[in-house]
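Down below are the structures I want you to see.
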Structure I
């Protein structure tokens, strides 16, 4: 599987298509694609990404984002 296919599969998830939240282990992103490529794709879609622990959490909605605590 190419890095493009791997990242594309993230955004094909039902949650991503419905404006929800998806998360992936950072080690899997680095193993099958790259953080740089993931950030590019997240940005092009107008989504938001946070890193917490060993996970990337992607908010698949292009609206404003507030982090309360």
Structure II
């Protein structure tokens, strides 16, 4: 089961341990998924904040299709 992250400070802290980032866009909202060696973490945010958080990272970023 994935673990949900509550704030963007925890997201940026866990980003250093991540091996992959996935983005699922849901209209104006987005879900960021961080895959680490131990667990999968999810973070719900707006699409603008998701773009700002993933801008300039050196990890593979995978865009997943929009859910309907």
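For distance in nm of label points 7 Å out along Cα→Cβ at positions 31 and 55, which of I, II scores largest?
II
Where does the value -12000 come from, among I, II, when helix-only ellipticity at 222 nm (-39500 (n - 2.57) for each DSSP H run of 4 or more, over all residues; to 500) is the thing being computed?
The structure behind it is I.
Quick note: the coordinates plus some simple rules give every number you see, no bench work behind them. These numbers were taken from a predicted model, which means no experiment stands behind them. Cβ atoms are built from the backbone, for glycine too; each structure is taken alone.
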